[in-house]
1. If we compute FRET efficiency 1/(1 + (r/R0)^6) of positions 126 and 238 (r between Cβ atoms, R0 = 30 Å, to 0.05) for structures I, II, which one ends up with the highest value?
2. Out of I, II, which one gives -8500 for helix-only ellipticity at 222 nm (-39500 (n - 2.57) for each DSSP H run of 4 or more, over all residues; to 500) as computed from the coordinates?
3. Can you say which of I, II returns 24 when relative contact order in percent (Cα under 8 Å, 6 or more apart) is computed?
4. Thinking only about mean count of other Cβ atoms within 10 Å over residues 110-117, which of I, II has the largest value?
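We did not get these values from a lab; they are worked out from the coordinates using the rules stated. Since this is a predicted model, take the numbers as computed values, not measurements. Cβ atoms are built from the backbone, for glycine too; each structure is taken alone.
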Structure I
Amino acid sequence: MNLIEDKSTLLSFSKGGNKIKLLVPVWSSHKAHPLGTRVSFYYYRTDEEDGIINLNHIDAKKLSKVEINTLFDNDIIILDSRYISNLGFDFEWLYFEEYGKPFIFNEFAESVYRGYRRDFMELNDCIPLMKWYELLKTLPDLNLKTDTNRKYSSAIRTLGRLEGAGVKVDREKFIDSFGFDPQYIKKGDIVFTQYNPYTITGRPSNRHMGVNYSALNKSDGSREAFVSRFPNGTLLQFDYESYHIRLIAGMIGFKLPTDISAHQYFANLYGTDYETAKGITFRYLYGGLDDTARGIEFFRKVDEYIKEVYQKFVISGRLTTPLYKREIHFGRIEGATEQKVFNYLLQALETEVNYMKMEQLWDKLGDRMSRAILYTYDALLFDVHPIERDDIIRIVKEVMEGGGFPVRVYEGKNYSDLEVIP
């Protein structure tokens, strides 16, 4: 094992010309969010060697600063890449694509924790470096350095930017609602979300330390704990109108009007009220067509499209996503049916559209004080400074509505009391 623990050794390594091809940060805390702790040390691997670059572990001298990005190029593979660098490939994504299951670091490291108290805040700093090294050198070499996987790695870093904003909470309400350990609430009453995009369709869940941010209860008052970090600030939610229906319309080449709700459009066709129309539409889309539905051009085209997608899937043995061209192979869709394959394709398209729009937003929003803080499939939540409010509404609507996706805007002092605004 090579140990880099002082400036001279680091400089010698840097001048040696070897580029790091795998970088693994081990965080000081085994429980805290990566953005709520520090790097204990890095495990690295080159074509010629591997070793450890120490920052905070007690077994070696500590480097006060490492310009880690200077030690690798854009082909590096990084575990927890969203917290480390804008370069390279995401280790967990490549692992998921190669092995068909998520890589969970604490499960991988279970053997090194045996015999240690799990309640120590910075436990990873104390477990012997040699134990860590013996474990980390067993990490597999991953390939799959495709354009598609580079796009997904970039998208995962976009999720990292969302996480990095943090979410401001009312401390007492948050602890009462979720039983949250207060030592993991950061200065300024900030908590971190954590997205898990390592799923068959790429659609991320969002859970950290027992809080499921993707499915916060709307009726028990717990959403009141989420507030703005700015004096006189507000939360703004931008919510796609009939998102799946409009995505499907794009897939089949059917133009829906954008000046009325898609559900109202179908209500007018059915001759029913809005709520009844929603139930009918979803029954047709996900439960099959009757003679009435087959008489409606939209659903007839959807039916033809579903059959065409399934036929291609069976013949080719894979489902190819529309935007990033990711291949989901036959064996990964258990009990594949026409409807299930179509639903997977739709969910993948939703995810890829969202990733692309979020990347556009980050470019346009720049270094404004206001932050995007939560992504929930068909909506984005922003914590907005009052002097930027109108600008944020204009920019976000412009990006999200591009391509024919109307959004509704909701505003409130907390996440529970959002009301639609004109």
Structure II
Amino acid sequence: MTLMDATPPHPVYIGMDSAEHPVTVVVIGAGAAGLLAALTAARTGVDVTLVEGTRDGGRKILISGGGRCNILPSVARPERYVTDSSPNTLRKILRSWPLDEQRAFFERELEMPLELEEATGKLFPSSHRARDVRDALVRRVRESGARVWFEARVTDVRPELDATGAPGWSVHIEGAPPVRARAVVLATGGLSVPTTGSDGQGMRIVERLGHRIHPTYPALTPLTADPHPHAELAGISRTVTITAPGARPPFTTTGGFLFTHQGWSGPTVLDASHLAVRGRPDGSRQELLVSWTERSPAEWDERLRRGRGAVRPVLAADLERRLADRLLAETSVDADTPLAQLRRSSRRGLVEALTAYPLPWTGNAGYRKAEVTGGGVALDQVDPVTLESRVRPGLYLCGEMLDAFGPIGGHNFLWAWATGRAAGRGAATGK
């Protein structure tokens, strides 16, 4: 049976006054958060309809981890999340479904063994197929009794009263009658990777309904330069450390770094990109400094002072030759200069280029390549336990719509699974 099987051509019209369905939940968006919300709500026994604009849902799941789906991190790092809201509220929401319980859900309930990638600390399904993750979640949602309706574009969500005066919602869908519900979960994502269906419609809906939205921006996105000074280094990949002088809170990240034809990518660049995209609080440009190796400035200074032979072989022992030659050219040091003849000023300039190199970015790849959206619905607009809107009771918000994102490595799925589960449970039980 395919994902489209048993999907009604039109939405099931759910009457709010139906004695058969005393509680009805409509979940909008079948991404990571929406699938967990629908599954959690349906498992309580209430009537659930999951509405999704694409033909099969879970598009970001499918492209995550290079098609392998980095389901979770092996270690949760709540201190690495970014928000303009209260960090304490963010941590409280993350604690609602701890990492070990999430891992148990996938391994036991979804019967999906996870494997640790030692080098990165990431957890992947043992099949290394993202499609297996998406399909398993959709299958469980259907097995739980929820209706799933694909290729249904939601245009609006409006509060309304039923015949008895009880509050509820009217979900408006393009080309179809409205679906009425007692509770609605919005899990429509942000603005990142719009080809997956993330078009910001949910953000516009909640803003019209009176919620405060912190300014959005592309996060975990590659950095670019025009003109690109490192075009000849495209394809070089290595482990580096990036720091951001003056950033608050202090920022440092160590991991993969990739030279591309347009600029730079890799986990370290993506993790630091939000600082470049947003700039400093005073509006000035945020500098990002790269240390190309694990050696400290003192260690490099010692090697250059006491080593033998020419400069290039010393650098090439730790760096790709093309990168070593580039750093030598930028510091005006002749590659064949004997170390014994290297002037003090040249040595200091070379040490700085090796350990605190200013990344010459001028732009970023934007939402098209961003893995997540920064900003979003302020966390004080929702109850941290149920994720029910404090502005519009009966409306629940989860996933990328909320003002929080984590670093590369499964942390944003950790957030999606946790918030989707909380919102689904809250919508189903009202508590």
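1. Result for FRET efficiency 1/(1 + (r/R0)^6) of positions 126 and 238 (r between Cβ atoms, R0 = 30 Å, to 0.05) over I, II: largest is II.
2. II
3. II
4. For this comparison of mean count of other Cβ atoms within 10 Å over residues 110-117, the top structure is II.
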